[in-house]
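Structures are listed in the sections that come next.
A short reminder: the numbers here are calculations on the coordinates, not readings from a lab. Only a predicted model underlies this, so the values are computations on that prediction, with no experimental measurement involved. Cβ atoms are built from the backbone, for glycine too; each structure is taken alone.
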Structure 1
Amino acid sequence: MAYPAIEKAFSSLAKVLLGRELSDLDSYAEWLSRDVRMLTPQKSALSGKTVYLSFFSFFQETRGRVIKLDEGEELGKKSLSLESARGLSLSNAAEMLREIKLYAAESVVGENIEVEEVGQHGYSSFCYRGDAFVYSKYCAYSFWPRSGEYIFGSDFVFSSKFCLKCYSSVNITRCFEVSHSVNCSDCYFCHNCENVHDSMFCFNSKNLRHAVGNRELPREEYLEIKERMLSQVYGMLQKEKGIPYGIFNLSEWKKNE
C-alpha cells in the first residue's frame with residue numbers, strides 16, 4: 001500500500017520545511033485540499049465501486065455514467081445489434097447507446113508503483129489522493145505535479161520538490177505557500193517571484209535573498225524572524241490541523257491566540 005510510504009514522506013517534508021515533523025496525513029485533508037483541484041468520488045455505473053472523477057470539464061459531464069478502467073475492457077465486448085446500428089442517428093443516439101455509452105474516468109500511462117485514489121497518472125510512484133500525477137513520486141492531495149517529488153497540497157507545480165501548499169510554479173524547492181513563481185528555494189508565503197531564495201512574504205520580486213516583504217536583511221536577523229514565523233505556523237498545524245490563511249488571503253491574517 002502507498003499510504004505508509006506517503007505518511008513517512010509527509011513527516012519528512014514537514015521536518016524539512018518547518019523544522020518539526022507532522023503525522024497523521026489524512027487529518028490534514030481539508031487544509032491540504034484547499035485551493036487544489038481535487039477529484040470527485042463517484043460510483044461506477046456497473047459495479048458501484050468508487051471511481052475518482054477528474055476536475056476537467058469533459059469528465060464532469062460524464063457524471064452518473066462513469067466506470068473503472070478495467071471495467072471498460074469487458075464493456076467493450078458489447079455492441080449494438082445490426083438493426084440498431086443501421087438505424088442510429090443523432091436524435092436517437094443517447095437512448096440507443098444507453099447500455100454501452102459509459103466512460104472510463106481513469107487514465108493510466110506507463111509503469112506506476114503504489115498509486116492510490118488517483119485519477120489520471122503516468123510513470124509515478126507512491127502517490128495518493130490527487131489527479132494528473134506525471135513523472136512524480138511521494139506526492140499527495142495535489143493536482144498535476146509533474147517531474148516532482150515530495151509535493152503535498154499543491155496545484156500545477158512542475159519540476160519541483162519538497163513543496164507544501166504551492167501553486168502554478170516551476171522549479172521551486174523547499175517552499176511553503178508559494179504561487180506563480182520560478183527558480184526559487186526556501187521561500188514562505190511568496191507570490192510571483194523569480195530567483196528568490198531564503199525569503200518570506202515577498203511579492204512580484206526578483207533576485208532576493210534573506211528578504212522579508214521584499215526587503216533584504218542580514219542573514220542572522222532573517223533566520224530569527226523565520227524561526228518565529230515557523231513556530232507560529234507549526235503550532236496552528238498541530239492544534240487545528242491546518243492554518244486558515246495562505247498566500248491568497250494573507251490580508252486576513254490575525255495573531256494566533
Structure 2
Amino acid sequence: MRARLQTLAERIEAEIGAFGHRVFTDSAPVLEVELAQKAGIGWRGKHTLLLQRDAGSFFFLGEIYVDLPLPTDEQTSPSTAPETPGAHCGSCTRCIDACPTGAIVEPYRVDARRCISYLTIELHGSIPEPLRPLIGNRVYGCDDCQLVCPWNKFAQACAVADFDVRHGLDRASLVELFSWSAEQFDERMQGSAIRRIGHERWLRNLAVGLGNALRAPPARLEPAARAAIVDALRARAGDASALVREHVEWALRAA
C-alpha cells in the first residue's frame with residue numbers, strides 16, 4: 001500500500017514538479033478514519049472503524065501528506081455533508097455484543113486497553129490477568145467486531161497478490177507454534193505482519209492461548225492433547241524472557 005502511494009506521489013511530481021510529501025498507511029499517528037469520514041469516503045461504525053456501503057470495513061486507508069497549498073472545499077450543506085458517525089448502522093449492536101473483552105464500551109467508543117488486537121499486537125508488556133481468559137486462542141489480533149458486521153457481506157476480495165489468504169498455518173497447532181525458535185519464527189513469518197511483534201511476544205500470546213486450552217471443560221480436550229500442552233509449557237518455564245516465563249507460569253496454573 002505504501003509503495004503504491006509513493007508511486008502515485010511520484011506520478012504527481014512528474015506532472016506538476018517536485019514537492020514535499022510523505023505517505024502513510026497505518027504507520028503514523030494520523031487520524032485517518034476521521035479524515036476519511038470528513039472526505040465522504042464512509043462513516044464511522046459503532047466499533048469506530050470506517051464503513052463503506054460497497055466494501056464494509058475490510059479495506060486499507062492511505063494518505064499522502066503534501067506541502068502544497070491545496071484549495072479548500074466549499075462548506076457543504078446538511079443534505080450533501082460527508083457521512084456522519086453511525087449514518088447507516090441504525091439500531092444494530094452486533095459489533096458491541098460480539099466483542100470478547102467488552103472493549104467497545106459504548107457506541108463509537110473503544111477502550112483500547114481491553115481490545116485483543118491491542119493486547120496481542122501493540123502491547124509490549126504483560127497482558128492483564130483478568131483479560132487473559134477472554135482472549136481464548138486468539139494469538140494475533142481479533143476481527144470479531146468486523147466479522148459480525150452486516151455491512152461486510154459487501155466486502156470484496158482484493159486482486160493484489162500481497163493480500164491473498166495465506167494457508168501456511170492452517171494446520172499448525174498452538175503447541176507446534178510454541179516450539180519455534182527465534183530463528184524459525186523469523187524465517188517462517190517472513191513477509192507476514194505477524195513478524196513485527198517479535199518472537200518474545202509471539203510466545204507470550206501463545207502461552208495465553210495454551211493456558212486457555214487447559215482451562216476448557218475436560219470434555220473438549222483429549223488427555224493426550226492436554227499432556228502435550230503441559231509438556232510444551234513446562235519446556236518454556238525457564239525461558240530467558242521474564243515476560244514469557246510470567247505467562248507460562250499463569251498458563252500452568254490450570255494444569
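When relative contact order in percent (Cα under 8 Å, 6 or more apart) is computed for each of 1, 2, the one that comes out at 17 is 2. When distance in nm of label points 7 Å out along Cα→Cβ at positions 141 and 197 is calculated for each of structures 1, 2, structure 1 gives the greatest result. A value of -7000 for helix-only ellipticity at 222 nm (-39500 (n - 2.57) for each DSSP H run of 4 or more, over all residues; to 500), calculated from one of 1, 2, originates in structure 1. Structures 1, 2 were shown, and semi-axes √(5λ) of the Cα gyration tensor in Å at 43, 18, 16 was computed from 1. Upon calculation of mean count of other Cβ atoms within 10 Å over residues 125-132 from the atomic coordinates, which of the structures 1, 2 produces 25.4? This figure was derived from 1.
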